[in-house]
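Asker: Take a look at the structures below.
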Structure 1
Amino acid sequence: MPPYAGAISLMGLELARTVIFIDGQNLHKRLEELGLAEKDIRWDLVFSDLVPPGEVLIWVYWYQAGRVAPWEWQPGFRHRCPPGLTPSDFKAMAEAYYKSEKERPELLQRNVYSRLEEDFAKVEFRYSGVLKVDPMGSFVDKSGNLKVGKRIGEKGVDVALAIDLFKFAEFYDHAVLLSGDYDYVPAIQAVKDRLKKITAVPIMHGTPPASRGHACRLKGLCDQESPLYESDLKGRFKR
């Protein structure tokens, strides 16, 4: 049973219980696209903004990949060597990239996520799934420099979140999903079938439109969509 199980009341009035579910891998990628990191954001203000009047935040589940998928250099990989690099340089760059990516989850857990858990008693990080990378993937960056190593995506994080979204539904009244990923549609539908309120929170570039009545990316399924805009993340929510 979760630590927040049970009804919550204020002055004899029972309050609606809100739980926030964060797709941390999706969030990390979106923040990087905006030139931001988790440590740059005032999460206390974000959480407060996502909880409507008359409701109380009882818990935040934050999902991250726990490790990077295994990889090691094999002689047959030489055929992927891009023009302009020797096979030995290519091997060294691929191995250096993988070593760096493999260390990232541990560094983030220790230097960022553990501190967020310390700062917010109601935040719980849940590590599941793996981050998939291609150390031999090559591309040319905006400055014209050849780079070796690409992130492919994560596997398992969305599954863990979807399972908990449904499993813990009996303990909350309102689920706030910080993600705009269509992969969550089946889980959202299952939660709605249990007569729970759910809000989707995608991260969007730019500033809010003059009218917030734009088309909901999960229209007809979630009760509402409440985007986090770039202008707010770099403005009132920025540390």
Structure 2
Amino acid sequence: MLRHLRIPAVLILALSPTSYAESTISCPAGQIDMLDWLTLDADLRSSKHMSGASPIYTVVSADKFYWLKTSSGDTWDINLYNGSMIYLWVTENEVWHTPYNYKKSTFNYNFPMAPRCATPGKPGSTILVSNTSYTPAVNCVEGTPRALGKAVLQVWGPYTAGQPGLEPSRPPIGGDVANSTPVHVVGYLYNCDNSYGNCQSKEEYILTQRYGLVRWNLWTKSGSGFSLSNRTTFNTLTNGTTTPFFPCF
């Protein structure tokens, strides 16, 4: 959900991210399994998480996955998925460690994040989102829906962790993520006009097949382009797990 809405030597297998990557669905030739790219692989998340500027713990269930942002599991992005699509669903309501407050896509499935099987490209798979309605809740009581204009979702790549995007100025992911590691980017423009143009904000999830989310970028409109206003990198495999605490549902 929108966020205003963020190797130990013994782990030899983690040094070969594509060789050991898991598959969660059988995709047609030329497409990539986005649930695999969005989530830390099962053999890693059973005992570890990614960390960097802050931690991110991954928990996957039959119809949703959690990116948990605290060791207490009480601050999260929760995304739904099925056989055809992955959807932005729930995030914290501005303040961390307030699990009784959240923001939720109003109709649960109205804000797609990516196809379950996506076509890479520059850009590749593209989705125009007409309904960006979300509902804030305080003490588990949902209030008046709001919206973020029109939105455009795109899958970009492949790039490498050494240059994770088109612009040569993008810094490497670093940490345990070797520069040669393939990455894809799920980017979305929002606060767009009714023609899906003049978008005011852009967010990006930079993904590896083995580690899942390794960087989040937030861009804001600046003149004819965008300027980076926030970035969080998760590039170190770290011991420890946690359990989601989401008491309202």
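Where a number appears in this text, it was derived from the coordinates with a stated rule and is not lab data. Keep in mind that what you see is a predicted model, and the values were worked out from it rather than measured. Cβ atoms are built from the backbone, for glycine too; each structure is taken alone.
Asker: A value of -500 was derived for helix-only ellipticity at 222 nm (-39500 (n - 2.57) for each DSSP H run of 4 or more, over all residues; to 500); which structure in 1, 2 was it taken from? Numbers along the way, then the final one.
Answerer: Details: 1: -8500; 2: -500.
Computing helix-only ellipticity at 222 nm (-39500 (n - 2.57) for each DSSP H run of 4 or more, over all residues; to 500) on every structure in 1, 2 gives -500 only for 2.
Asker: While we're looking at this one, here's another question. Given structures 1, 2, which gives the highest value for mean count of other Cβ atoms within 10 Å over residues 24-31?
Answerer: Top value of mean count of other Cβ atoms within 10 Å over residues 24-31 goes to structure 1.
Asker: Oh, and also: From 1, 2, which structure was Rg and Dmax of the Cα atoms in Å = 17.1, 52 calculated on? If you can, show how the numbers build up before the last one.
Answerer: Working: 1: 20.5, 73; 2: 17.1, 52.
The correct label is 2.
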